[in-house]
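These notes open a run of structures that come right after.
The numbers here are math on the coordinates, done by the rules we state, and not lab data. Predicted, not measured: the structure shown is a model, and the values here were computed from it. Cβ atoms are built from the backbone, for glycine too; each structure is taken alone.
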Structure 1
Amino acid sequence: MKAAEQTARNTAVLPDMMLILKEANDKQDEMFEIMVEILAISKAKNKDEAESRFAKVMRKITDLKDNAESIEKLVNYATMAWKAIDTYFN
């Protein structure tokens, strides 16, 4: 049951992610790349690799020149991915 609840929480953000991409217009490729890198945090083989991936994504989000709402959502998604993998390694 816990796994099903986690899956539901994790997939709840998908419609928001699609909306960010749709609204990004000239930055769709850049946004998509960041989203892929956010998801790649979960592929880390250890905590150090996860931290490195998270830091890299956060730098890219910080450098992004887009609306504040999209940036905030990306930061939240990256943080959720980081917390999930951090829990796994602890």
Structure 2
Amino acid sequence: MTDMANDNIHEDDLPEQIGSCVACGTTIRDGDDYLSCIDGDMMCRNCSPTYQDILDNPTHLWQADTEMPFTQKEAQVFVNAHLSQGGKLTDKATS
């Protein structure tokens, strides 16, 4: 995230704004971690769910290819892929 309070940073020097968090309104800039939703909305890193959240509420996350919510089994496969790469359940599901 960019620190706008720093007087040495000018808007023109910041990465391009690519959207805003649907949950809190925070500006999301190119290079920031965020969750992209299938409807085009974005969630900033702070508002994005953790992998544990996905297991706890799989239907809150929708699959881009089917536009259907995850089933518990599909959520487990998704989370297991993250864990197999050294991830943790407390990691935010962002890219």
- Which of the displayed structures (1, 2) returns the greatest value of relative contact order in percent (Cα under 8 Å, 6 or more apart) on calculation? 1
- Of the structures 1, 2, report the one carrying the highest value of distance in nm of label points 7 Å out along Cα→Cβ at positions 14 and 70. 2
- Message: If helix-only ellipticity at 222 nm (-39500 (n - 2.57) for each DSSP H run of 4 or more, over all residues; to 500) computes to -26500, which of 1, 2 did it come from?
- Response: 1
- With distance in nm of label points 7 Å out along Cα→Cβ at positions 22 and 78 derived as 1.3, matching label from 1, 2: 2
- Message: Suppose semi-axes √(5λ) of the Cα gyration tensor in Å works out to 23, 17, 9; of 1, 2, which structure was it derived from?
- Response: 1
